[in-house]
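Listed below are the structures to be examined.
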Structure I
Amino acid sequence: TRLLELLVNEGRENVRLHQQGIYTSHEKSRGFFCYIDHYTHSLRLWQMLQELNIGYSGNILSHFWADSNPPVIQNNWKEAAYSIKTNTLEDMLTSIAQINSRMPMIKSIRGPYDSPYMWLQDTLALASMYKADFIVYNGTPGCRNTWGMVKLLAQDTEKAGFPTHIMYADAFDDRVQSWDATRDRFEEFLRVRRLI
């Protein structure tokens, strides 16, 4: 609890000072990762983003859909959200079921990507809310559901005005594509799209 309190206090102080979360305090572009990040050795993704002065606004896994969540309120998506009720045992069980059915990967990536309250709508709402300059897809070959529709998703996010980069690396295994190749392709995307 103490650690979380310290993080909240530091975040509030940064907001008060209009200071961004990157060390340089000079954000060139802001990205939203519409699926997962790159989790292999040494936190290289975040080191690279920091070196390039790219702001990171999270990924789809870092967002939950409580009825108090800003995108739920802004877009009036109450039926897509969960609420916690503790009046009766039945209310509590229903709340737990709602929470479980609305966890990020279950809610957003369980069927057609462009259905209401699914991956496309969630991605566009979050990228807009965070004022992202671009969207990045990074996944793992083990998730055939996202790989099977990512190009369609990218076409739609591009149409919505968000330059979109598909990382062909595996989020967990550098054997699929080396980090050097992943970084080169990402930097090329940023340069070609004039994001840095």
Structure II
Amino acid sequence: MLVINATSMVAAAAYMCFEKFWQLQVDSLTGDSISKTVFYYFFCGGLVVSIFGQRFSIKLCEIFNQNLIYPLVVTRLVLIAAFILLAYSSSMAVFIVCFVLIYLASSSSASPVIALFHRYASDDLRSSMLSIRSVSVQVGATLGVLQAGYVSHYYSINLAFLSSAVLYVASTAIILFSAHLFQPGYKEEHQDA
């Protein structure tokens, strides 16, 4: 459970940079050249892409035969690539591609994380563990906003996006270094010991 909470906390920190600061990037890319109603389209588009991401997560888990570590790693790799691309781009077209990839990969990773959580949370502690997980994600999100705000204020928004890529690398490393804990049968073998 510690691994799931840790990777979720780091991922929340990484994601919040985009969630809270993408509007600034759109504004800097477009200036006064387009109507501010473009934000409406981005907000609606993000919701639609998230719906597709949730649906895609089912297929992604099927592709990996319900070994939930692999969909998490794949979605995190997509997020890393999207944030790196976003950090080095000054094109609206590239921003749109990154926007779609970030919303798609983030929403695609939600179901595998929750499924792993419920697989390993014992029934008698489930509500307490859900509360701890919620606090972990909120702490990560808060730290992520503070970190992204600091980096974007004193350096640049692009460097803040790059720092999110680094945080996703850390989140992925936590998953990879702990992958053996999530292999089928591991929980049962170690409960009996």
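The numbers here are math on the coordinates, done by the rules we state, and not lab data. Just so we're clear, the structure is a prediction, and the values are computed from it rather than from any experiment. Cβ atoms are built from the backbone, for glycine too; each structure is taken alone.
Starting from the value 1.18: which structure in I, II was Rg/Rh (Cα atoms, Kirkwood Rh), for residues 57-96 alone calculated from?
Details: I: 1.07; II: 1.18.
Derived from the structure labelled II.
Looking just at distance in nm of label points 7 Å out along Cα→Cβ at positions 73 and 153, which of the labels I, II belongs to the structure with the highest value?
Result for distance in nm of label points 7 Å out along Cα→Cβ at positions 73 and 153 over I, II: largest is II.
Taking 0.80 as the value of FRET efficiency 1/(1 + (r/R0)^6) of positions 9 and 161 (r between Cβ atoms, R0 = 25 Å, to 0.05) derived from one of the structures shown (I, II), identify that structure.
Values: I: 0.10; II: 0.80.
Clearly, the read-out refers to II.
Given 7.7 as the derived value for mean projected area of the Cα convex hull in nm², for residues 41-144 alone, which of the supplied structures I, II does it correspond to?
Values: I: 8.6; II: 7.7.
Derived from the structure labelled II.
By the measure volume of the Cα convex hull per residue in Å³, tell me the structure among I, II with the highest figure. Walk me through the numbers on the way to the answer.
On the way: I: 152; II: 114.
Largest one: structure I.
helix-only ellipticity at 222 nm (-39500 (n - 2.57) for each DSSP H run of 4 or more, over all residues; to 500) computed as -29000: which structure among I, II?
Numbers: I: -12500; II: -29000.
It traces back to II.
Once relative contact order in percent (Cα under 8 Å, 6 or more apart) is calculated for all of I, II, which comes out largest?
Working: I: 22; II: 43.
Result for relative contact order in percent (Cα under 8 Å, 6 or more apart) over I, II: largest is II.
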